[in-house]
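Student: Structures for review follow.
Since every read-out is calculated from the coordinates, none of them should be taken as a lab result. Owing to the predicted nature of the structure, the values given are computational and were not obtained by experimental measurement. Cβ atoms are built from the backbone, for glycine too; each structure is taken alone.
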Structure 1
Amino acid sequence: MKSMTGYGEAVRQGRWAKIGVQVRTLNHRHLDIQLRVPREYLSIEEEIRKTIRQRISRGRVELFITRSPVNGQGRKLELDEDLLRQYLSSLQRARRRFGLKGELDISLCATLPDLFRLREAEVREEDERGLVLRSLESALKNLERSREREGRHLKSDVQSQIRHLRKVSVGLAKEAVRIALRLKDSLLPREGGNALELQREGSEGAGLNFKGDIHEEVVRLKTHVEELARLINEREPVGKKMDFLLQEIQRELNTISSKVPQLSVVHLVLAGKERVEKIREQAQNLE
């Protein structure tokens, strides 16, 4: 069992750049991937999404990738020599023509617009692609460890609730046997009586107020509880399957309470519903 919430990160450095990957996951009904990547890596965004989908099936995934150039491999300052040559030629012509005084020196270059420009270092896409994907794999492994740790805590709590559900199932099974015996006794014909009247009188005399036997519902309830106990030991994502089973358990409990609204049965049904709600709260955190 894995929780849908977790965090993982990884940093790797190559020849040209250092790549940092941070990934966190949150609860969500479906898989929702949100990427924040440098524009240099837009060409491999779909490959990043594919890698995530191979490891995560449910939850909101927020992924952040940062790129820092290695020292000496960052932005380059370039001098536009052609433009400088034009500036100097124009200034010399102006000095001769208008009789201007003064020398042309290096300090003048700092005041000339557009003479210098910053150029981003060329991204070596093929080299950095592998670096990004390896960083992503490491971050996802760390994320998985985080989600498994949280999943173990959730599993422990769900197992505790399942033990209580089993006790409820056993209690309802005993009630089902007791009710079946009383119903059978109430239907035994007595000398000189009409069978239909005897059934009504027997039910009223026994103080019973129910619509029928609950044996089948109890059997299905026990089956669903055991399936739930088996399900939490699977290595595959179990969140959606657990939601379905909890709905089935809730349905059986509702049917039982409607057919036999006796106090002893109602108490057991309420106890079962309480456990179902506790498991459902945890299932919302499971992948």
Structure 2
Amino acid sequence: MTFLRTRIASPGSAGARSNANALRRSIEHLGTVVVDAARAAVELWMVYVSTIAGILRGFSRRSGGRGRPKGELVRQLHSIGNKSLVFIVVTLGFIGMVMTYEACMQLSRITGDYSQVGTQYIRLIVSDFGPTLTALMLATRVGAGIAAEIGSMKVTEQIDALRMSGVLPIDYLIVPRFMASVIMTLMLSVLGGAVMYAAGGLTAQYSFGVNPSLFFDLQLLQWRHLLLFVAKALAYGAAIPIVAGFCGLRARGSSEGVGWATTAAVIGSSFAVIVLDFILSAVALFLWGGDL
């Protein structure tokens, strides 16, 4: 009888042990994910702090950075800004045309009054669409390029060689890209916003007969919109190289590690732009409320 009771009870106890083991594995997996995320956040923050410290060190020395190639900042300005120019202009131009066309189309079905299209459109461009869309485009091209370059150097042990030579990898690799990205993101945001506005005005004029003097009316544009524009462009320009450089420095293995770093840089940079857009917009809404 004891043997039978043991045989009958064993399947239930085995199932309970299996469930307990599955629960334990799930908890361990969740804990590993949380610990890895926390470690990655700390490393990302250290990359940012080291980059700011590298900029300060560069200003404190006439050489502009120990071991940094001469003219590296100019080369990065050309790589990030000039090579992204056509991409930004074409993309934001078409987006501006589509947005204006859809807005006018909806208004034609409701009121047919186009008097506020241009004034509201420029406020949206300056306060949000201009810098945000520009940064999202740069995150795909610039972020991927930075991560691929630094990741390739990491897996081929070139970064270890820099350390052995007494050169700080952050100063050598990320600082010039950081400075170039901040400058060029602001400039490209201005250009991209202007192209969006011009393309929208032409679309409104030739598709719906909107008077250009009525569309290109800047009287509702205030200094707070320009301040928010600059703040967003600078924040995006700082976030993209930091996230991309961080992903490149975490590359492991060989070509697969570089591919992972490139993909992670595009996703992480785009996500950083969206999060910063939400935070800055919320702060501006808190400060100025309905006047924004």
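Student: From 1, 2, which structure was mean count of other Cβ atoms within 10 Å over residues 44-51 = 14.4 calculated on?
Tutor: 1
Student: Ranked on mean count of other Cβ atoms within 10 Å over residues 148-155, which label among 1, 2 comes first with the largest value?
Tutor: 2
Student: Here Rg and Dmax of the Cα atoms in Å, for residues 36-171 alone was calculated and came to 30.9, 112; which of the structures 1, 2 was it taken from?
Tutor: Derived from 1, not from the others.
Student: So, one more: Supply the structure label, taken from 1, 2, corresponding to helix-only ellipticity at 222 nm (-39500 (n - 2.57) for each DSSP H run of 4 or more, over all residues; to 500) with the calculated value -19500.
Tutor: Structure 1 accounts for this read-out.
Student: Out of 1, 2, which structure matches 142, 36, 23 when Cα extents along the principal axes in Å is calculated?
Tutor: Here the read-out was taken from 1.
Student: Here's another thing I want to ask about it. Compute distance in nm of label points 7 Å out along Cα→Cβ at positions 84 and 156 for each of 1, 2 and report the one that scores greatest.
Tutor: Answer by largest value of distance in nm of label points 7 Å out along Cα→Cβ at positions 84 and 156: 1.
Student: Can you rank 1, 2 by relative contact order in percent (Cα under 8 Å, 6 or more apart) and just name the one with the largest value?
Tutor: Result for relative contact order in percent (Cα under 8 Å, 6 or more apart) over 1, 2: largest is 2.
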